[in-house]
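Next up: the structures, one after another.
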Structure P
Amino acid sequence: MNAKQVKNTIQRLMKAKKQNIKTDGGQAMITAVLFFLLIALSIVFGVSGVALRESKISKDLISSKQSYFLAEASGEDVVYRISNGMNYSNSETLDLNGFTATTTVFMNVDTNQQEVVSVAIFQIK
């Protein structure tokens with residue numbers, strides 16, 4: 001083959017390639033990619049929602065335990081004051097880290113004994 005024949009063959013092949021180019025392909029691929037993207041985002045948001053809920057539950061549990069132990073400490077303080085003859089009032093309030101414990105001393109007239117009741121309050125945010 002001489003150079004002219006090679007050149008003609010190359011030109012024919014290039015014309016044939018230009019005519020066979022498809023311009024309508026790819027819609028199915030784009031649709032599939034968007035579908036899988038939608039599924040992946042749904043899974044991510046679903047899992048993150050559960051994780052955020054669990055985090056809030058954990059924080060509430062910690063706050064609940066803190067308020068419980070604050071109430072216990074307040075009650076023990078009043079019992080200590082009573083048993084050692086120290087001054088105390090019928091209603092003691094203890095504030096710590098945003099939690100409030102109120103301890104009240106009642107006198108049971110039937111048994112002539114004192115009852116100590118301690119209540120702590122925490123608010124879920």
Structure Q
Amino acid sequence: MKKLLIALIAGTFALGSVAALADDKTPAQPFDAQKAKADKEAAKKAKANMTPEEKKAARAAKQQQTSNVTKEGDTGNKAAQQAQDKAAAQASKGQPKSLPDKSAKQKALTEQEKQSKGAGGQ
């Protein structure tokens with residue numbers, strides 16, 4: 001009965017949230033197709049009027065911009081990253097592995113208890 005009540009409350013909350021988001025009445029920004037066409041035509045004319053040197057400079061600037069974006073994602077320090085990964089792998093090797101079944105877990109526990117008693121733990 002409690003599970004049913006919890007499910008009903010969760011469903012009501014989910015539907016209430018959807019209804020609240022759907023009630024958003026803000027108008028969308030109008031798209032001016034004529035302005036977009038005019039901007040496109042102006043860009044075409046400007047490109048057509050460019051000299052070959054200006055075109056080359058614009059192409060180089062665009063290429064520089066894209067290479068900068070590519071460089072931002074790459075730190076370039078691969079050796080340090082590899083060393084860090086190797087250290088993490090070595091650290092994880094020292095951690096005990098999970099045991100497959102209950103009998104193996106019990107056996108490991110008894111061995112650990114024997115070791116702790118032998119070392120003066122209890």
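Any read-out appearing in this document is the output of simple, stated calculations on the displayed coordinates, not a laboratory observation. All figures in this text were calculated on a predicted structure; none of them were measured in a lab. Cβ atoms are built from the backbone, for glycine too; each structure is taken alone.
Quick check: 0.40 is what I get for FRET efficiency 1/(1 + (r/R0)^6) of positions 51 and 99 (r between Cβ atoms, R0 = 25 Å, to 0.05), calculated from one of P, Q. Which structure matches?
P
Given 68 as the derived value for percent of Cα pairs over 22 Å apart, which of the supplied structures P, Q does it correspond to? Answer by label: P.
A value of -25500 for helix-only ellipticity at 222 nm (-39500 (n - 2.57) for each DSSP H run of 4 or more, over all residues; to 500), calculated from one of P, Q, originates in structure Q.
Suppose distance in nm of label points 7 Å out along Cα→Cβ at positions 59 and 91 works out to 3.2; of P, Q, which structure was it derived from? Working through the options, I get structure P.
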